[in-house]
Structure I
Amino acid sequence: MGLTIKKDDTVVVITGKNKGKQGRVLSVIPRKNRVVVERVNIVKRHMKPSAKYREGGILEKEAPIHISNVMLLCPRCNKPTRIANRILDDGRKVRACKKCKEVIDQ
C-alpha cells in the first residue's frame with residue numbers, strides 16, 4: 001500500500017492534542033507510517049553544548065505523528081479530503097480530491 005501524503009503537502013491534523021492545526025509536511029517516514037508536520041507536535045529537547053549547538057539548553061522541534069492522524073488539504077476547495085487515485089489519458093497515475101475531483105499532482 002502506497003502512502004497518499006508526500007513531502008511539501010499541506011495537511012490538517014484530525015485527531016489528538018494538535019487537532020485542527022495545519023502545516024506543511026517536512027518529511028515522511030514510510031517504514032513507521034509517520035509524518036513530520038511544520039509547527040505541529042512540538043517537543044522540547046534538552047541539548048548539551050556541542051559544536052553544532054554552542055549554547056545547548058532546551059530546543060523545541062517537531063516530532064513525528066502517525067499518518068492516520070492527518071488529512072490532505074485540497075488546494076482548490078481548501079478542505080481536508082481523502083485521496084482518489086486517477087490515471088490520466090497519457091498513462092500517468094495522479095492523486096485527486098474526492099470532494100471536488102481536482103487533480104492534486106501536477
Structure II
Amino acid sequence: MEQQKLPNVTIALVLAILSFVGCCCTSGFGGLIFGGIALYLANKDEKLYQQNPSDYSNYGQLKTAKTVAWIGIILSIIIVAAYFYMKSTGMYDDMMEQYMEQLQDMQN
C-alpha cells in the first residue's frame with residue numbers, strides 16, 4: 001500500500017513559520033495566534049499518525065512544524081511580556097515620542 005501524507009502538515013508548517021515572523025511584526029500577538037493554530041493542527045495530525053504510523057510518510061515535517069511553532073510561541077510570549085512591561089512603566093510612550101521626533105527630523 002502506498003503511503004500518504006498527513007493532511008495538515010503543510011498548513012501547520014506555513015503557520016509555524018508565520019508565527020516565527022509574526023512574533024516580531026505584530027508586537028507578538030500574531031505569533032501567538034499563528035503558533036497556536038499550527039500546534040493545534042500538528043497535534044491533530046500527530047494523533048492521526050499514532051493510530052497507524054505505517055500509512056504516513058511526512059512525520060518529519062510534522063515534528064519540524066511543531067518545533068518552529070513552539071519557538072514562535074515562546075518568542076511571542078517574551079515580546080508580549082516586554083510590550084506589557086514597557087506599556088505599564090511608561091517606557092513605551094517615551095520610546096514612541098522619540099521615534100516620532102526622529103521621523104520629523106528625517107522629513108525636514
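A short reminder: the numbers here are calculations on the coordinates, not readings from a lab. Owing to the predicted nature of the structure, the values given are computational and were not obtained by experimental measurement. Cβ atoms are built from the backbone, for glycine too; each structure is taken alone.
Of note:
- Each of I, II could give Cα extents along the principal axes in Å, for residues 27-74 alone, but the derived value 40, 21, 14 comes from I.
- Comparison across structures I, II (criterion: relative contact order in percent (Cα under 8 Å, 6 or more apart)) gives the highest value for II.
- Structure from which 21.0 was derived, mean count of other Cβ atoms within 10 Å over residues 11-18, options I, II: II
- Which of I, II yields 18.9 [mean count of other Cβ atoms within 10 Å over residues 19-26, calculated]: II
- Read-out volume of the Cα convex hull per residue in Å³, computed value 134, structure in I, II: I
- Entry that produces 0 once helix-only ellipticity at 222 nm (-39500 (n - 2.57) for each DSSP H run of 4 or more, over all residues; to 500) is calculated, selected from I, II: I
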